[in-house]
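> Given below, in the form of structure tokens, are the structures.
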Structure 1
Amino acid sequence: MLCELDTTFWDELLNRVEEGEVIPIVGPGAVTFGRGDELLYPWLAQRIPAELYPALTFENPPGDLQKVIDAQRAKDQPIERIYKRLYNIVEDPDLRPGTTLDALAAVEGFQLFISTTFDPLLPRAVESASPGGRPEERRGASSLRGACPDLPLELANMQKPEHRYVYQILGRAQPYRDFVVWDDDMFRFLLRLDQQLPLLPKLSEALQKCHFLVLGLNFADWLLRFFVQVVKHQPLSELAGSELFVFENLEPAERDKVIVYFSRLTKQIRVLPGEPPEFIAQLFTRWRRKHPPRVPDPYHMKKAHREKHRTPGCIFVSYASSDLEIARYIVSQLQKAGCLVWFDKEQIQPGENWEEELRKAVEDRCGLFLSIISDRSAARLESYDIFERKLAAKRRGKLADNAIFYLPVRVDQGEPLIPENEPLGTGRIQGVRRAGGHLDEDFIGYLREKQRENCAALGYPSPPDAS
């Protein structure tokens with residue numbers, strides 16, 4: 001189908017993307033997950049009914065969440081339960097972006113992404129493609145419960161990879177009703193946006209000045225027009241042409257297969273053939289052909305990274321070998337947020353003395369020690385992580401009583417929070433539970449603050465800002 005798009009169209013689109021003039025607006029039809037690159041929202045609609053109490057049953061599997069909401073209301077059951085279940089599902093750190101989202105995020109010319117979905121997959125894809133910066137500097141979301149955030153920078157200044165930003169314009173998943181799941185939510189959010197956008201000058205300017213590439217947005221024609229009217233703040237007659245009525249002729253489940261291109265110069269709307277994943281794959285292929293990735297020297301890249309994160313004051317992450325993947329995930333989140341993190345898989349080189357390197361890192365180099373705890377680590381009586389933790393507990397004994405140095409982090413639901421095989425004295429420390437190793441923004445900010453405080457108190461150089 002995409003062969004119908006001529007070379008002129010692709011050249012024009014790629015040139016505008018290259019100049020930072022195009023904003024992708026990403027809807028459910030482009031949000032995929034896992035190795036199978038499966039669409040997320042039909043999967044959610046089919047999973048949620050069985051997780052409710054009482055469970056919902058359908059003659060045919062529901063194709064969207066609107067049908068789930070309608071069925072829950074028909075049974076006079078609280079719809080708030082659906083929001084809680086959705087939040088728990090999509091916030092799972094093991095839920096990873098599919099290849100379609102990874103390809104979209106890999107188009108470096110896109111500096112700002114507008115998401116109309118509540119899941120974290122597009123932000124995760126963009127952060128993975130362009131690591132760095134603090135989470136609050138990389139993504140934002142509108143809300144009905146408070147002021148909506150503006151962009152941290154004007155679009156013209158979002159040139160560095162770590163400045164790329166995802167704005168979830170219809171809310172981000174929460175354990176309560178503050179994101180769009182069905183039509184009633186949509187009206188409330190659009191009215192809220194109409195009020196808030198004039199108060200967000202950076203976001204408003206970006207939306208008004210850029211071209212839109214709409215991917216998989218399953219709004220009906222009239223609702224798409226209303227949405228565009230709100231975000232563009234221009235007369236509807238200047239934005240929409242008759243071609244857009246194609247949406248009225250499609251079944252709701254088919255609408256998310258449509259791709260629309262809004263040109264701000266000609267004020268034309270073009271409906272493109274093909275499905276969003278197919279279009280994104282073609283876009284990525286053409287972009288990469290024109291902009292091949294730079295291939296740095298892997299040795300120098302790894303050496304520079306290693307030297308940076310062994311700086312005095314770094315955060316030491318201690319883990320049992322059975323928790324290696326969770327430890328990698330924790331390290332990745334902290335490093336992307338700008339924290340300096342000593343991680344043995346990055347630091348200890350072939351031929352080096354493991355025990356001596358661990359000893360120096362804990363006793364002399366680190367400014368904060370994270371003890372990663374799970375049922376598997378709690379069952380161990382002899383291992384290198386126990387050796388590390390005893391060294392850290394001994395060092396903590398030399399610090400002031402009010403110093404926060406040793407921080408137990410439980411990554412599962414096991415009890416007790418701090419098991420008996422942790423060093424003597426650490427059981428009195430206030431630990432935290434972060435299931436799956438997922439660190440929220442507040443906790444990462446807390447760690448960054450404590451790292452800075454400890455560096456100052458211990459005479460270490462202040463850690464650099466995220467960059």
Structure 2
Amino acid sequence: MNYDVIVIGGGPPGENAADRAHRGGLSVALVEHELLGGECSYWACIPSKALLRPVQLYDQARTMPGVREAVTGPLDAGAVLKRRDWFASVDPSKPYGHDDAGQQSWLAGAGVEFVRGHGQLAGPKTVQVTASNGETSTLTANHAVVLATGTLATVPPVPGLREAHPWTSREVTNAEKAPRRLIVLGGGVVGCEMAQAMRGLGAEQVTIVERASRLLSNTEPAASELLRTSSEEAGIMVLTGREATEVRRPAAEVTLVLDDGREIVGDELLVATGRTPASDALGLETVGLEPGKYVTVDDSMHVLGGWLYACGDITGRNLLTHMGKYQARVAGDVIAARANGKPDDGPGLRVLADDAWVPQVVFTDPQVCSVGLTAAQAAERGLRTRVVEYDVAAVAGAKLLVEGYRGHATMVVDEDRLVVVGVTFVGPELAELLHSATVAVVGEVPLDRLWHAVPSFPTASEVWLRLLEAYGM
């Protein structure tokens with residue numbers, strides 16, 4: 001079969017690249033061997049947030065006067081899991097335990113042909129597809145092949161770890177119930193989110209082990225401190241600056257041995273130590289690339305030869321769903337422009353946000369919302385900055401949201417250009433405030449103009465006014 005564009009990988013980046021290329025007038029086939037919708041829909045973003053939100057609402061309700069009196073029982077974990085199942089389209093009778101019929105319907109409506117099977121390169125512009133029954137077929141592309149196969153959970157080479165059959169993000173987000181004792185290896189986004197989710201859903205003992213000196217080590221220190229405090233108050237043990245040296249699982253229980261000799265015993269062990277590119281079975285060697293590595297792209301998402309592109313986690317640039325979709329939109333539009341002989345260097349045809357404008361929300365309690373550079377990252381780049389910090393709990397709109405509000409805001413200002421280059425908001429219910437910071441950072445809005453963006457009262461967005469006042473506006 002022959003198409004203008006062939007996309008390998010049916011997660012959000014692959015879907016978006018296929019959609020944009022087809023909108024540009026090209027015929028497109030999308031190849032996926034698991035589920036359309038990818039990791040995000042079934043094993044990551046969607047199910048994890050479906051688990052976290054009820055836990056957080058329940059905790060907030062129990063502290064709010066006039067509401068706490070109406071909370072007369074424990075959280076209904078079964079109802080939470082049932083709601084998670086609905087959002088993640090759980091169906092044990094289907095392959096991989098989920099139903100992707102809705103995604104298939106969307107793809108067909110977008111005019112993209114879906115090919116179920118494992119796709120891999122078999123030379124330039126050539127993709128070999130192996131179906132579940134072992135039958136193979138060959139697809140050829142007139143213009144481009146797009147790699148969008150994402151990443152897999154990393155299992156580090158700790159003695160006994162792999163043999164202990166640990167949970168990864170897939171197992172924990174699809175858990176049928178919370179284990180009584182959960183050990184979490186890794187204090188990044190997945191580890192912190194799922195530790196809180198499982199604790200809220202009934203786990204009696206949850207322990208996070210993180211090798212760095214703090215949780216979420218790549219964010220602002222204030223965020224790490226507030227998150228640790230909140231987690232410990234929820235009954236989660238947090239051990240930082242510690243490494244695993246051995247794992248034993250002779251029976252049902254699992255034992256994690258630390259570098260200080262301590263042993264932690266649990267019923268399940270969640271490994272949340274990073275991601276590995278899903279590129280070892282992509283046929284990269286047939287076009288001169290190294291299997292098992294991230295695929296290097298330029299800012300048009302081009303890899304090599306004028307025909308090979310990549311987007312999403314497999315590029316290693318930003319392992320976030322929304323950033324992968326952003327890259328995919330650029331890739332699809334660039335491919336269509338080049339195929340149609342149109343200019344390919346317009347303002348929307350290069351990725352710019354990948355470097356210093358990346359937004360991210362960690363949906364813990366408190367939420368950790370950031371965009372742009374941290375103070376440390378700005379210093380590493382040699383920027384002359386001023387860091388402004390403010391207690392979000394002093395903002396009336398925030399205090400009205402949650403009883404006993406605790407939060408923190410950090411604004412990093414480039415003193416030479418007088419623009420904001422980084423913002424971090426930490427606190428309950430602040431995720432929806434992040435896009436205002438993203439607009440300010442990406443738009444490089446001058447401080448003297450930002451001063452006239454008047455926040456509504458009483459809302460948490462008044463923190464913008466307080467940050468600017470603290471700066472000296």
Structure 3
Amino acid sequence: MDLDHDACYRALSQRDSRFDGRFFTAVKTTGIYCRPVCPARTPHAKNVIFYPTAAAAQEAGFRPCLRCRPETAPDMGAWRGTSNTVSRALSLIELGALDQGDVDALAVRLGLGERQLRRLFRQHLGASPVGVAQTRRILLAKQLIQETRLPMAEIAFASGFGSVRRFNEAFLSLFQRPPGELRRLAGEDIAVKADGELSLLLRYQPPYEWREMLDFLRMRAIQGVESVSDGRYSRSLSLAGIQGTLSIEATSGNALRASIRVARLSVVPSIIARLRRVFDLAADPLAIARHLSKDPVLAPLVEKRPGLRVPGAWDGFELAIRAVLGQQITVTAAVRLAGRLVTTYGEPLSASVSGLSRVFPRPEVLAGADLTTLGMPKSRARTLSAVAAACLENPEIFANNCGLDEAVQRLRAIRGVGEWTAQYIALRQLREPDAFPASDIGVLRALTNEHGLRPKADEVLARAERWRPWRAYAAQHLWAA
């Protein structure tokens with residue numbers, strides 16, 4: 001990815017927060033890389049190199065600044081609109097694709113060769129896939145060191161390192177000092193117990209329409225699994241057989257504060273990755289708003305709700321089941337059905353928290369269940385069973401590892417899953433910014449003209465061509481309206 005040196009240097013000189021996370025400044029004389037908003041004295045233009053990602057700067061031999069803390073920069077996803085393949089690869093890496101597998105396996109999941117994947121990463125990110133994964137681990141560890149009082153051994157596993165030795169070696173190599181010397185907080189280390197809580201900040205690029213996000217999640221919250229109250233979203237979770245709970249709320253400094261309770265810290269990176277997807281923290285709201293505001297219908301909606309995000313899904317299987325439950329009925333009725341499903345087939349939480357008592361049912365449980373007893377049409381019950389069976393047959397079916405058209409075609413191959421359901425899953429689970437359920441009743445109502453004439457789905461699709469590549473955000477504005 002090419003960066004204009006003069007433009008980046010002007011942004012650096014002005015400490016323009018709009019560019020925070022879009023590029024990183026490496027200073028040749030100090031060997032340190034910083035955010036554009038770093039409070040340190042601005043270096044001479046001839047002494048700086050600009051990189052599109054923190055991983056690129058680290059692979060070039062620079063170490064993170066201890067003042068501006070690059071690990072706290074919003075993850076802007078600068079690759080979006082440049083390479084969808086790289087975007088999907090980064091999503092899989094964030095979810096742990098390189099923790100157990102290698103680059104070749106990642107390339108296979110994406111349907112291309114290893115050399116091609118490496119070339120795309122070099123072209124768009126300036127770093128290798130392994131370098132990106134390693135940088136994510138180190139920066140998460142550095143954030144935990146400076147924002148918590150966890151012991152170093154627990155931080156090693158909570159940030160995705162396979163061993164304490166590798167954790168120590170990485171910090172000694174990068175910072176020339178052990179990780180403990182980076183800690184600024186006073187006091188004794190406090191270990192996370194089985195029922196303890198880990199808290200950290202997740203940054204984003206402002207603005208952020210938090211109230212609309214909470215309203216969307218509140219309307220769809222399943223009793224026992226989710227709750228929204230006092231400006232906070234909470235839910236139960238189960239990853240790799242490990243149960244836990246989390247809550248997240250807005251705080252100062254363009255960040256959300258996540259509080260996680262889980263018995264095994266090794267799943268923390270995956271939880272953070274999912275939270276970033278659910279709350280759409282990598283979005284570039286200014287760029288999206290500029291594009292959608294060109295449409296006279298969307299312009300007032302964008303102005304009314306600046307920073308509106310597309311709520312993501314915690315789990316692909318869970319979202320698919322919820323989408324099927326919502327076919328041709330109201331959101332309230334679908335939530336009621338989902339509550340019955342969870343009460344009947346959801347596993348109880350080993351340590352329940354206020355308002356949270358169960359985890360969402362697993363595919364193997366629903367695949368063998370008679371779902372007609374829940375009070376729904378037999379055809380819908382058969383579709384739910386088909387979704388569960390498809391997930392068991394192909395665990396990658398809800399993974400973001402192919403293009404939008406291919407993903408929709410793959411989802412529509414499931415019995416009972418039509419275009420609307422497939423597009424809705426692509427929009428919220430696959431995080432496809434151009435997914436668009438054109439036949440959605442909410443979209444059609446929002447586009448009804450002053451004479452009360454509601455457009456047809458094909459007419460909406462034709463109009464939505466001008467909204468590409470952000471049709472998902474256009475749909476969200478129309479729903480909010």
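> If mean count of other Cβ atoms within 10 Å over residues 165-172 is computed to be 24.5, which of 1, 2, 3 is the source?
Only structure 1 yields this read-out.
> Given a value of 20.6, 64 for Rg and Dmax of the Cα atoms in Å, for residues 157-412 alone, point me to the structure among 1, 2, 3 it was derived from.
Of the options listed, only 3 reproduces it.
Computed from the coordinates by the stated procedures, all read-outs in this text should not be read as laboratory data. The structure displayed is predicted, hence computed values, not measured ones. Cβ atoms are built from the backbone, for glycine too; each structure is taken alone.
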